1. Between structures 1, 2, where is FRET efficiency 1/(1 + (r/R0)^6) of positions 11 and 75 (r between Cβ atoms, R0 = 25 Å, to 0.05) highest?
2. Comparing distance in nm of label points 7 Å out along Cα→Cβ at positions 3 and 19 across 1, 2, which structure shows the greatest value?
3. Upon calculation of helix-only ellipticity at 222 nm (-39500 (n - 2.57) for each DSSP H run of 4 or more, over all residues; to 500) from the atomic coordinates, which of the structures 1, 2 produces -8500?
Structure 1
Amino acid sequence: MLAVQGYYDGTAFQPLEKLSVQLNQRVIITVMDDFVERQKSAEEERKEKVKKMRGCLSEYARPDAMDKEKGAWARAVVEKYGNV
């Protein structure tokens, strides 16, 4: 017999440890009185990291250069290749 910790995610029981269980293998589930913090999925962690990064480069923004940036690519192409 093997004891494994896990949690209930509202739909199914999720193990907190790597587990190899075969199809139709019997298990015993004991429900405890205490709770665990829900594990975040990789997608949720990625979204959280992206959200934290918002605005991190704002200190380098130059509002006075924004007008020059408009059309900068088109001007660079004309300078390099001529009027095409």
Structure 2
Amino acid sequence: MKDLEDVALIRLKAALFLLLGGLAASLLVLRSPSLTTAALVAVAVWSFCRLYYFAFYVIERYVDPRFRFSGLLSFVRYVVTRSPSTSS
């Protein structure tokens, strides 16, 4: 699959992700309207954002600078196929 390079399509993709995430979080809180539910949704979103940052920035900059990830599946393949002897 070719890399997405059109700036307008990249912005549209970001907006759709924001809309989808906001809609899903809103529906969860509306389904079970409590402070606990809202807090758990917020923690889940924050945690997944940190994981995404870790998967792309931290791994590439500090753990294995010669590896470049093209997506989350690429990161999963890296984690699964990397042997313990290749760790720094």
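1. Working: 1: 0.00; 2: 0.60.
By FRET efficiency 1/(1 + (r/R0)^6) of positions 11 and 75 (r between Cβ atoms, R0 = 25 Å, to 0.05), the leading structure of 1, 2 is 2.
2. Details: 1: 1.4; 2: 2.7.
Largest calculated value belongs to 2.
3. Working: 1: -8500; 2: -21000.
Of the structures listed, the value fits 1.
A short reminder: the numbers here are calculations on the coordinates, not readings from a lab. Quick caveat, the model's predicted, so the values are computed rather than measured. Cβ atoms are built from the backbone, for glycine too; each structure is taken alone.
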